[in-house]
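**Student:** What follows is a set of structures for review.
Bear in mind these aren't lab numbers, they're just calculated from the coordinates by the rules spelled out. Just so it is clear, the model here is predicted, and its values are computed rather than measured. Cβ atoms are built from the backbone, for glycine too; each structure is taken alone.
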Structure I
Amino acid sequence: MDSKSQSKSNIYLQHLEAEDQNQQILSTLLNKFLSNKDQILVQQTKMGGIEAYVGSVTLEWFANRVNFASTLPLLQKQYNPETENIEIDANSIDEVQQRSLDWSRQAALVQYLAARKNHKFPPVLVVINQPWVDNPQADEWDSEGRAKTSTTNFTPLDQNGNLGLLNVAEENINIYALDGQHRLMGVQGLLELIKIGKLRRYKKDKTPSDSLLLISDLIDNYQVDIDYLYNLPQEKIGIEFICAVNSGENYTEAKRRIRSIFVHVNLMAAPLTKGQLTQLNEDDGFAIVARKIAVKHPLLENKDNRKPRINWNSATVATNSTVLTTLQALQDMAERYLGQKFPNWKPLDKGLIPMRPEDEELQEGIADFTELFDYLTTLPSYKILEHEDTPVLRRFSSEKGGGEGNMLFRPVSQVALAQALGILVFKKGLSLETIFKKLRKFDRQGGFSGMEYPHSLWYGVLYDPNKKRVQVAGKDLAVKLLVYILGGMSEQMEVAALRKALADARTMEDNTIGFDGKLVEPQDVGLPKIL
C-alpha cells in the first residue's frame, strides 16, 4: 500500500474511532441522566401553539405516578372518592373535563394485557400540575394573576431544544391523565392482580360485583406464564406531557385550554362502527368466519353483473337498500349458529376479549357456516334474487313502492333463523337436509312473507303492528317459534310457555289478534302446525 492510501486509511480509522468514542461518551452521559428517577428523556413537540413532551415510561411508573383527571384540585368540590368520578350538577358542569369512568371495563383491560401477548395500548396524554397552581397567593402568580413560569421544567440537551430531560420529581409535581383514564385503570388493575393474585370486578359506577378475576383463571384458561405476568409492569407505554399552566396564562385561560384539548382529542378519534370492528377483528372467531363468507360465498360475494349484497359498515339496512344483509349481521349469525358448537369461541365473561381459535377449528367453523349458506341459497325467497332486487322483497306493503314484507331480507330475522338452526343442528341433532326440506316448503307457502298481516306467524313477534316496523325485541321469541315448527321442541311446559308468549306478542292494548285478523281471547291463540 502506498503512503497516500495508507494516509487515507488512517484518517478513516481515526474517524471511526472518534465516532465510537462519541457514542460511548453519549451513552455514559445518557446513563447518568436517565439514572435519575426524577427525570424522563423526552422530545419536545409543538402543534397548534401547544408545547408538549413525548417520552415513554414503564407501566409500573404510569400506574403509580399518574392520577385520574377527576382528582384535579380545581374539581375537588364535586369529586366522589368512592367512584373516582366527578358528580355532575349545576355547579360542576362547567368544570368537568372528563367523561365518567366505566369501571366495568377494568377486568377486560387487565385480561387483555395479561392474556394477549401482542397487546398494545396507544400513548396517553397527561397534564403536569404543581401545587402553586391552586394557590392564588403563590409567588408564581404575578399581580395580574398571570403565571410567571410554567408547570413543566424542561432541560434541553441539544442546541435546538428538541431533545431533553423533563423534571417529574414526585415531591412537587402531580400528573393527571387527560386522555387515557381507562388505560390507567387497566394498568392499575394489572398491578393489583399481580400483587394480591385477584382483582375485584366492578359495575360501571364502581359498585363491586360478586365475581373476581384470578391469576389462577388466567393460567388455566389462557395458559399465561407466571414469570411473563410478573414482568409486565416493566413494559413501556408512550406518554405525552403538557403543562397545566403556561407562563403568561391566568388560571381561567389555562383551565379552558386543558378542557379544549381534551374535547379535541376525543372528537378527532371517531369510534369504529360495529361493521368496521368486524372487518378488522383478528381475535373473534365469529368475525373471522363472517368475513370469509362475505367475501367467498356466491350468495354474498361481489360480482360485476350485480349490486353489492353487503353493507360493510352500518349495522342496519335501509328500506330501499339493495343489499341483502350487513357484515355485523353475518357476525351475529355466525355467533348464534356456530356458538352452539364452539362455545369456547366466546370470552369466559362478558366484556372480556375473546381468544383467537386454533386454525384447525376456524377452518371447521368456516366449513360449517359455508354449508349453512349453501342451504340458505336453496330457499325460494333467495332464488328470486337472481332476477329481483331486495327492496321490493324487504319493504312492507304499506311503505312507498310496496313490497313483499319478507323476513328473510331483514338482518334481525336472519340472525334469529341462524340461531334456531344452530340449536336444531348442534343441540337437537337434526340434519340441515331435513330442516331445509321443511323450510323450502314453508317458504313456498309464504311462511316468511307478509310479516305485517295477522295470518303471519311473525305478526306481533318480529313486526310491530302499531309502529308498522320490525321489532328487534321479538328475536328471541322468533327463535323459539322456529325451533318449535321445525320439530325441535317437545317438552310440554316449554310448549305451553311458548303458546302464552305468542298470545302476549299478538296482544295490543288488551286486544288479542287471531291469525284470521279477528279479536280473540288470548287463550284462543294457538301454535301453528309443526312442519
Structure II
Amino acid sequence: MQPTLATYFLPLVFWILVSPTTSSSPQVQLGETTIIGNAISGVEFFGGIPYAEPPIGDLRFARPVPKFSIDSSTFDATDFGPSCPQPPSPFTPVDLPQSEDCLTVNVFRPASLDPNASVPVMVWIFGGSFFTGTPVTFNASALVSRSVARGTPIIYVSFSYRLGPFGFPQGPEAANQGLLNLGLRDQLTALAWVQQNIAAFGGAPAKVTVFGQSAGAVSVALLYLTPQFPSLARAAIFESGEAGTTAVFTANKSLEQWNIFVSSTPTCAADNSGDEFSCLRAATTDQLLASENIALADMVGEFPFFPVLDGPGGIIPQLPSTMLRSPGGGAGIPFMSGSTLDDGTLFVAASIAINSTAQIVGQLNTSFYPCASPSTLANAIDTLLELYPDAPALGCPFDTGNDTFGISPIFKQAAALLGDMVIQAPRRFWSETVSAKGTPVFSYIFTDPQPENPPFLGVAHLSEIPYVYGDITVAGNGTGPGTLSEIMQDYWLSFATSLNPNDGKGASRPTWEPYKTNSRVLRLNSTNTEMIRDDFRSKQMAFINNNTKVFCQ
C-alpha cells in the first residue's frame, strides 16, 4: 500500500540538483566513448548515461533492451537525463523534463578517483508509489563527500525506470505477452549496467549495495528475492518498505483501471484489432499521460499500476512471503531494514478523511480482496480491529497520548493499523525470517522529531531520507560532528563498505547489534540513539505476519 497523488500536499523539503558550475571537466573512458561530466565541490557527476535502448516505438511496452555502450566518440554527461513520464507531484520540479527516452543512469564519485580504485558502490532506487519519482531530486554530493572524509570512499549510482502504466501494465494481455513488471526489469537492467561499466568509473562491481525508500525499498526487496540478485549486489538496504509493503496480486486485480486507461486512449477507442498494445504504441506520450490521469481519477483502493505476480520464470512467481520462507529465500545477502516511527500517518492522510471504522473496513476489503475468501478476509479484519481499537492513546502518531489534533480519532486508529500492516510488520517479518537463516540483518526505527510537519503526521513516512543524504536544510540538528545525519550516513556507509555498520570510523556512535541478538532494533534519534527490544505491538504484528497469504504479502 503506497501513498496516492493526494499524499503530496506535505510541506516536506526536498532538494533539487541544479546544474553546477563546472570548474573542470572530468572524463571517463567507457569503451570507445569519452564520457564528459561535471565537477561539484569535490565530487564528480556523470548523468543521463543510457543503460537500455529508448523504450519508444516498438519498444514501448516491451522488455528493456540493454545498451551498455554508446555509439559515439564523446558523450555529454553533464546533467541528468529526462525523467520518465509521470503525473505532476510537489516532490518533483514543476518543469521536470520528461521523455519516454528515460532509461539512464547517473554516477556521483569522489573527485580525481583513480580508475583502478575499485571502491564500493551504492545504487539508489527512488520511491513514489511506482507512478512518480525521479533521481533528479536526490543529490548524493554530501553522501559521497562524507564517504571520503571518513576514509571509506564510495561511488553512488541512481537511475530512472518506467513508471505507472508505462512500467507496470496490467491485465491478461500483458500477462500473455510477458509484459508484466517492466519497471522491475528496467531496474535489473540498470544493475547489470553497473556490473558491466562501473569499474571504468573506479567502482568495484563485486561490492554493490542496492538501497531504496518506500516503493524503492519494495523494489529492492523484490529484486532481492530473484535468482539474479546475488550476481548484481552483495548487500541491500530497505528504508520504509519490504516486498510485503505492497500486496501482490495477479495481473487482473486492477483490470478495471487498466481497461479505463486503454479505452481512454484515442488510438485505442476506435481500434477493433484486439491488440491493445498495438494501439497504445500508436498514441502520443501526452495521450497516454492523459489516459493515466483518467484511470487515477477512477481509482478504487490501491494505486492500479503496481508489481504483480508474473508466474514461473517471472520476477515475482509467488507471494514474497512464500519466497522468503523458502530455504533459498534471502540467498545469504545481508541487509539493513527500518522504518519511521509513524509511517502509517502518511498513508491515511493520502486517502479520504477517515472518520468511521466502516471506512477502515472498506479500505481493507478493497486493498486485500481477493487474497482470501470473503469470509476469511472478514474474520481477519474483525481481528485487526480488535487488535487496533479506537483508542487515541494507542494510535499513530505514537506517544502522543489522547491528542487527536482536531481531527477524527479514527485517524490514529487507521494510521496505527495501516502503518503496521504495510511497513512495521513486514520489516519485522523480514528481519526475523532472514536472520534466523544466519544472514546478518540490522534493523532500525527512526524516531527523530519533525517539528516542521503538521503534528498529526508525527515522524512520518519519508522523514529519514534527508538525514541519509546529509541535507542539513532539513536534517538541521546542528551541522557539527556527531549530528544524527552524520551518524546515519556513517552507519549506511560503513555497511556499504564493510557489510557491517560498526566500522568505528566517522562519528562516535553506539554499536548497532545484529537483529538476531535478542531481536533488537536501533532507535535513531538525535538525543537517544540506542538499541531497544523489537517487541512493541508484538501481538498485533504476529497476527499480521502469521496471515501473510490472507493479505497477499
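**Student:** For which of the structures I, II does the calculation of log10 I(q)/I(0) by the Debye sum over Cα atoms at q = 0.13, 0.19 Å⁻¹, for residues 449-504 alone return -0.37, -0.70?
**Tutor:** This figure was derived from II.
**Student:** Kindly point out which one of I, II the value 31.6, 115 was derived from, the read-out being Rg and Dmax of the Cα atoms in Å.
**Tutor:** I
**Student:** Looking at structures I, II, which one was FRET efficiency 1/(1 + (r/R0)^6) of positions 57 and 289 (r between Cβ atoms, R0 = 25 Å, to 0.05) calculated from, given that it came out as 0.90?
**Tutor:** Source structure for this number: II.
**Student:** In terms of volume of the Cα convex hull per residue in Å³, for residues 121-168 alone, which of structures I, II is highest?
**Tutor:** I
**Student:** Identify which of structures I, II gives the largest calculated value of relative contact order in percent (Cα under 8 Å, 6 or more apart).
**Tutor:** II
**Student:** When helix-only ellipticity at 222 nm (-39500 (n - 2.57) for each DSSP H run of 4 or more, over all residues; to 500) is computed for each of I, II, which one produces -12000?
**Tutor:** I
**Student:** Moving on to the next point. Figure out for me which of the structures I, II the number 16.4 belongs to, where mean count of other Cβ atoms within 10 Å over residues 393-400 was derived from the coordinates.
**Tutor:** The structure behind it is I.
**Student:** Quick one: distance in nm of label points 7 Å out along Cα→Cβ at positions 65 and 425 came out at 5.5 when computed from one of I, II, so which one is it?
**Tutor:** Attributed to the structure labelled I.
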